[in-house]
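Take a look at the structures listed below.
FYI, it's all coordinate maths here, none of it is from the lab. Quantities reported herein were computed from a predicted structural model and do not represent experimental measurements. Cβ atoms are built from the backbone, for glycine too; each structure is taken alone.
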Structure 1
Amino acid sequence: MDSVVKSLINSNAEIKTGLIELFGKNIYDQNNKVNRKMLADFIFNDNILMEKTNKLIHPVVRNKFIQWHEQQNAVYVIHEAAILFERGFYKMMDFTILVSAPKNIRIERVVKRDKIQPEMVEARIEKQWPDEEKRNLASLEIVNDNKYLLIPQIIEIDKRLKEYGKIW
């Protein structure tokens with residue numbers, strides 16, 4: 001869903017208007033694209049702004065997913081989202097899969113991907129539920145820790161869904 005959110009914050013009129021009201025016109029650059037660094041600086045340093053931003057964006061994202069889902073003709077559909085549990089999206093799902101990794105590995109991966117400081121990644125992680133809390137709601141877990149192979153875990157889930165219509 002990250003790519004969908006990135007697209008929506010630049011194209012959806014309701015979101016754009018709301019972000020400008022919350023953060024001012026400078027939240028968008030001259031090319032009408034959101035300044036992601038500025039937005040992150042605001043929301044990851046202010047819980048109230050984060051909650052207001054989430055309340056603005058997530059209903060639009062949820063509706064976009066519902067529309068997309070209704071158009072699918074597949075054996076199953078997967079909805080990936082970093083805060084699936086925190087925002088209640090998990091309640092819409094038949095099954096949930098937690099993809100977990102140790103905190104140090106997650107930090108390392110995001111630093112490499114986004115080219116930001118480890119402290120910034122850690123601050124973002126602290127805004128999310130811990131894996132232990134998510135485990136209580138998840139139907140299954142994929143361990144992505146560079147020790148366990150991912151493909152066999154995914155193949156087993158695919159097999160269970162196709163054969164039994166469930167993952168446990």
Structure 2
Amino acid sequence: MEQETNSLKQTARLAGLFYLLQVLTIGFNLGYVRSTLIVAGDAAATAANITANESLFRLAIASNILAQIFLFFFGLTIFKLFKGVNKTLTTVFLLSLLLSVAIAVVNSLNNFGALLVLSNADYLKAFQPEQLKALMMIFLRLSNSGIGLLEVFSGFFLFSWDKKASKNIN
């Protein structure tokens with residue numbers, strides 16, 4: 001019995017660690033990098049900031065993907081921890097969390113699109129610099145819309161628990 005309790009504690013701590021790592025990495029991306037590089041309503045300033053700090057912007061993209069990996073493992077750990085309590089609700093939790101992870105990873109492509117537009121590739125010479133900056137802002141706004149969509153779907157896993165299931169925990 002004591003060994004089972006220790007195993008549950010370890011699993012719960014692991015879930016907490018994955019969640020903490022997810023919060024820290026996504027916080028770096030959304031809290032620091034976006035507020036540092038993106039100037040609301042000013043495509044030229046935003047383009048200049050991203051161009052001057054391209055490695056920071058790339059690091060933010062990588063941290064977002066890493067955050068989704070942490071969230072994925074958090075979901076698997078929580079599933080393992082609670083599947084004995086209510087397998088149906090725990091499955092709803094896991095599936096909605098996996099959907100959120102998938103949306104977030106695909107949404108990262110919008111940030112790569114913004115970088116691509118600013119890359120000065122030969123095929124982009126057909127566009128005027130102002131057009132490229134406007135296109136970059138379109139990608140960044142698509143990313144914002146993707147974050148909004150992500151929030152809608154990630155909310156499902158927050159509601160996947162009911163009073164009956166929580167009574168079984170105590």
Structure 3
Amino acid sequence: MGWDKALSSLPASAAERLAAVCAEVAVADRGRGLLPGLPSLPDGPGRGPVAGILGAAAAYPGRPLLVLACDLPRVPVELLAELSAMRPCDWAVPRWERGLEPLCALYAPAALTLLAETGLRAPHRLAGEDLAIRYLEGDDLERFGPPEEIFLNLNTPEDLERYPIP
């Protein structure tokens with residue numbers, strides 16, 4: 001993209017949507033304190049999104065985590081609520097024709113432990129592990145909107161044209 005997405009309004013939007021579902025919200029922002037009033041979490045082991053997820057797991061040990069990446073600006077609150085309600089399982093994750101959406105998912109302690117112990121670099125690889133996984137897919141997913149729209153990921157200038165950041 002050429003700039004740090006975390007320095008835009010995207011983190012505040014993600015935190016707001018999570019706050020509609022979760023009693024507590026924290027920001028995995030490498031400890032930069034990007035959103036005043038919310039806990040700012042340093043990265044855990046690894047790199048990229050895994051490091052952020054593992055940093056949150058270290059801050060909230062033994063607890064499930066509802067994860068939402070800041071660059072998924074169209075994920076609706078209702079979808080987050082559905083994921084949060086998909087217990088008991090080790091990992092609840094949307095799945096559609098383009099694959100899994102592991103940065104919009106519910107991670108139970110077993111999934112977080114496995115992610116840390118195996119050193120997986122990409123959270124979608126949990127799908128190949130021995131976990132109780134529940135997929136939000138098909139009609140159950142599409143009732144929240146077309147997946148290509150709700151999982152619009154802002155990674156390129158073209159994406160930004162489709163969803164301008166204020």
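Assorted remarks:
- Answer label among 1, 2, 3 for the case where FRET efficiency 1/(1 + (r/R0)^6) of positions 42 and 82 (r between Cβ atoms, R0 = 35 Å, to 0.05), calculated from the coordinates, equals 0.70: 3
- Comparison of 1, 2, 3 by Rg/Rh (Cα atoms, Kirkwood Rh) - largest value held by: 2
- Among 1, 2, 3, structure where helix-only ellipticity at 222 nm (-39500 (n - 2.57) for each DSSP H run of 4 or more, over all residues; to 500) as derived comes to -17500: 1
- For the structures shown (1, 2, 3), distance in nm of label points 7 Å out along Cα→Cβ at positions 106 and 122 is largest in 2.
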